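Values quoted throughout were computed directly from the atomic coordinates according to the rules given, and no laboratory measurement underlies them. Computed from a predicted structure; not experimentally measured. Cβ atoms are built from the backbone, for glycine too; each structure is taken alone.
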Structure P
Amino acid sequence: MAFDTILFDLDGTLTDPKVGITKCCQYGLRFVGIDEPDLSKLEQFIGPPLMSAFQEVYGITEEQARLAIDKYRERFQDTGIFENELLPGIPQLLANLKAKGKRLCIASSKPEPFVRRITEHFGIDRWFDEQVGGSMDEKHSGKAEVIAEALRRLHIPPGQTEHVLMVGDRRHDVEGARVHNIPTAAVTFGYGSMEELTKAGSDYIVSTVEELEQLILGK
């Protein structure tokens, strides 16, 4: 299968945001009475929209989740956003794909202004035809909605997605792409377990950036 357009998740797929996201979650949750000293337990919030994730995991109300997110962003916007690093091999992957004429787009649940600041900070923004993120109010942050907006900006009509590939590290990436009949490549070097990615039904599962490049280029 030849893929012409590649949609990339950001957190856990292109970058490792563990320190920033977990510390910001820890900070935000304290304001609703949840004290979690073990940052590793907060890794589950890397990837999915925080509004629903906070409510599902901790059983808090929408109002409490919104307060936690507001406080999360208070720390994230100037500090947590840069407690982050590019995954090894990603700049070369993006450069190689663009050299082969692929269209690249970010499709992330992270608010779009944050997505753009991160890619600009790391100097990878130049390789993307579009960068699509969720809304700041979390109302339009589901992966299926983000992908729909990406397809709209890329002028890809519904039903003509067979040459599009979604690359991500969590089940939300797989499930969101399935809504639009887009094949998926799940990466195991992110934050989703092999069990999670297998159960989600990803079309392809790759363990290295090199394997991902070979898949996209049809080698």
Structure Q
Amino acid sequence: MAPSLGTSSTTPIIKNMARSAILLGLFAFVGTAIVVFTFKGTEKQILESEKQYLLKKLHALIKPEEYDNDLYTDTILINDNFLLKTPQPVTVYRARLAGKPVAAIFTTYALDGYNGTIKILVGIHENGSVTGARIIAHRETPGLGDAIDENKSNWITLFAGKTLTTPDIRHWRVKKEGGVFDQFTGATITPRAVIKAIHNALLYFNNNKKLLFSTENEPMKATRS
């Protein structure tokens, strides 16, 4: 009977391949376990850091002594295609004192920034005046449009105290278009987008104030004025 060709030489190779596959699988399992363990161990810290960062931004718009509820969890989701025109629900944080409304802080968006969407916090007192505004995410051009960031200039802080009537609707624009708000040298699109988003948040608040402070936490839709 003819001898089997290559049997003795291929057997060690197959064994080595099997051993290597087992070792690789073991390393992959151990690596995955380490990643999962590390994530689980730091997840709470990450979430707490994110919470504190957000609260710091919120407290720039409403002081801790002005409310006594849990601002971080007392929220409502808004679905709106009329004024806010955002692709996803907007979160509104509600500040209350002794159960009475103090302010609402919108996490809203300017979709028409020069380099894309600008994420903005807009605080509005119960009486309809802006407590303040802060940019929390943007991709505007450094040295031009990024002046909307409070770390670059005080421009965003100048909205505090503004209402729907001060200035009136004709003057909720940059100065070169007849408004009262400064534009940036070489960058008008960015401030124009932010001004519009803040004004729309004011309009939404004015049209839906009672619903905004409702104790029902179901996502709500806007009402037309």
Structure R
Amino acid sequence: MVHRKPPKVFFAGTDTDVGKTYVASLAARVLFQHGIKLGVYKPVASGCYTEQGQLIAEDAVSLWKSAGKPLSLDEVCPQRFQAPLAPPEAAALENTQVNTKQLADGIEVWEQNSELVIVEGAGGLFSPLADGILNLDLAQQLNASVIVVAANRLGAIHQTLATCEGAAKRGVRPIGIVLCDPSGATDDSINSNSQQIEKYCSVPILGSIPFNGTEQDAKFLQSLPIL
């Protein structure tokens, strides 16, 4: 019998520090609580810290815990580097390079053990994961649906439109946009960004996650056709 691969949802940012891990982890918690056998995959991470002689990717830990601690952290994030730089640069400082084959192959264990796989990229959708491979390229290789996460702050309109337009030119149409308030700072644009983006972008806005949002704020993800 041929094993049918589960759907994959790739969470990509418009930039770094936009709340991508926060949104992906909230989604994972909601899906796990509803009984979905969930896989979580962070293909590569930089800016890792050392604990008991092991490099730890904080984003991977958040995803893993949110999904009920499936398999192991090494399988969540098989490639980890210390410097807080783009992964290929961080790897070069350690006299190595990101294993491009493993970026795609690392998801296979999750495809065999999950009903749905959440994939979290590193940085923005057009940030490099390895030499010659952007987040967008890997999402295409994995045949994953893309959700764009943007920080709900001044500048979100341009960043979101540019990301979605750029993706479309490369043959990828994200299935939705999630706005996230990653800092709780006072910003009057929070109340209007969503409406402005909708005027100029055909990609639907799935919702907004407030600062310190809860599972209640992520339940809209259950209505996605991919699920």
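Quick look at the numbers
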read-out	value
Among P, Q, R, structure where mean count of other Cβ atoms within 10 Å over residues 188-195 as derived comes to 14.1	R
Ranking P, Q, R by distance in nm of label points 7 Å out along Cα→Cβ at positions 28 and 92, the structure that comes out highest	Q
Comparison of P, Q, R - label where volume of the Cα convex hull per residue in Å³ is highest	Q
